[in-house]
Structure 1
Amino acid sequence: MADLTNPHDRFFRESLGREETAREFVRYYLPKPVVDHLDLETLEVCRDSFVDAELSTHLSDLVFRMERSGGGGAYIYLLFEHKSHPDRWVAFQLLRYLVRVWETTAPRETAELLPPIVPVVFYHGHRPWSVPVEFAALVDTPAELVRYTPRFEYTVADLSQYADGDLRGGALLQASLLALKHVFDDDLPERLPGLLKLLTRVTSSPTTLGAVEALLRYLCGASVHISAEDVGRALADAIPEQGETIMPTLAQQWIEKGKEQGLQQGLQQGLQQGLRQQARAAVIEVLETRFGVVPQSVAAGLAHIAQEPVLSMLHKRAVLAESLDAFRSDLQQALS
């Protein structure tokens, strides 16, 4: 089974990491002047990731390279925000990652200048993305020092701003976006048959069935509203012939992860792991908001705590602590 502690990352990479789907995403969800400047037929998915390990619980990324219509190469840096609410510091994180992309890609480029990078934030929370998209908005800069402050904007692909019927692209892209948009909704079981039918509407090829399995792995790992019975009913409704083979495959994947009691027990255990991971991510998020970048040692310490009451206590301490050092002291006491 997929790593249930971070199902968003895996599904994001499985769905938008396909070059055909990536081309559709760029074509339909980036500003038209940007799209018109790019030769999408030359798009390639780069396999490097630039997200810090301590931030990977709520951030994932993909990099696309392509040629520009006027000559030369360009990159699209796609940062996926797992959290359910906007993060005002994402521009600062983007600045760090853009520099890393240039450091990695510059030796491959033959031109004397660095290639342009279009930063895009992909967001699937319920609340609209409402924070400034300019990096300069994060810096307290008087007019006399403006010229010394980095200035760039990022584009936001905010799923909360799209009605379901307005989502564009092929069946795989539409189904992936709908899954990401509604993964936290309590009516997800009712939506599931429609998602599967959308995926299998055109063909029932092995590629399509693989996409069905990837979608089900994601929804079962990331949603608290879906059960094994919901999956079985949706498969019987959408693809009754193939469903009989997919369900045992999914069950076996859970069993291979040590969940010998079958699919439902595996689902519950995976969800418990996911909840603990979300609790750790919530602590780090508060610390980042209050004190800036959180050291890897703090994230590593939190990773060793599995008791949910202790994580809840540390979340409160993160809100109330006078300093990051004070929280470190609380964390050390919890670990001892």
Structure 2
Amino acid sequence: MTATHSTRMLILGSGPAGLSAAIYAARAGMAPIVVQGIQPGGQLTTTTDVENYPGFRHVIQGPWLMEEMQAQAEHVGAQMMWDTIVEVDLSDRPFRLIGDGGTKYIADTLVIATGAQAKWLGLESETRLRGQGVSACATCDGFFFRGKKVAVIGGGNTAVEEALYLTNHSHDVTLIHRRDSLRAEKILQERLFKHRGIKVLWNKAVDEFVGGEGNQGLVGLKLKDTRTGETSTLDVEGGFVAIGHHPATELFAGHLELDEDHYIKVTPGTTHTSVPGVFACGDVMDKVYRQAITAAGTGCMAALDAERFLAEEDFEVEAQAAE
């Protein structure tokens, strides 16, 4: 017999956004349930050194930070479920969701914090050297490459923005694009081409991320010309893959309003989605900042928005009963 869980607030996702929402909701007495998803702890569980999360004077480890956040959420009353949602019904409240093992969840409010995953090139060497010179977030990891040669792979807004950002740390930045023109907005291209610290390699694709001996990490890139097939090498110590992100919103297509990039649309300045009682926070609705601290902030917002939503509803019910 399958289990059924009812809650005032169901939270999907257990990264900084979901766990922050859980902490605030639990402290408000809402007894939230957190469905942890495929990757409990979110992207920070695959991140080693974290140096930009407030409150820590020394470098901390991503998995440790998420363990502490989960422990805090559980300490104040949030319930963790090791499950993944495979079906949702948002047509009426309470909302009804089903986990991959058949467990049913009934929720007065729903907070979606399923995040987004960086797109990768799919190379074996890329996977092997992640965290050892290969990254998908310049604003997260650029600080570790001060004074070193770095390269950014991509041709859209994200790639150009990352290349420009990296000039704050490196005097030698190379943008590598597989075509002969960029997809980025014209104003970003103008800034890029005017910057003396950035070189552009056109019609080049990365064939391999080259690691050094022992624990040396990334030492270079093997490149292939997309027109001639000619191969070359580029010596770098940092390689940033900037070819976009996949927000985890497939489950909500047709249920919630999404933007052109499939991120959940929210009312500006809030976490309210197109369905009353459903809220979105973290990278699933934020394609601009994508930081742990901003995700945590919007998680707080989602819990407060949900609490106010329920309080207003309870007030209306009480007012109608008194008439």
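Quick check: -8000 is what I get for helix-only ellipticity at 222 nm (-39500 (n - 2.57) for each DSSP H run of 4 or more, over all residues; to 500), calculated from one of 1, 2. Which structure matches? Of the structures listed, the value fits 2. Identify the structure, out of 1, 2, from whose coordinates FRET efficiency 1/(1 + (r/R0)^6) of positions 180 and 196 (r between Cβ atoms, R0 = 25 Å, to 0.05) was calculated to give 0.95. It must be structure 1, since only it matches.
So mean count of other Cβ atoms within 10 Å over residues 28-35, computed for just one structure, reads 21.1; which one of 1, 2 is that?
Values: 1: 13.4; 2: 21.1.
Computing mean count of other Cβ atoms within 10 Å over residues 28-35 on every structure in 1, 2 gives 21.1 only for 2.
Comparing relative contact order in percent (Cα under 8 Å, 6 or more apart) across structures 1, 2, the highest figure is found for 2. Sorting 1, 2 by mean count of other Cβ atoms within 10 Å over residues 60-67 from high to low puts 1 first, with the largest value.
No lab work stands behind these numbers, since they all come straight from the coordinates. Computed from a predicted model, the values in this text were never measured in an experiment. Cβ atoms are built from the backbone, for glycine too; each structure is taken alone.
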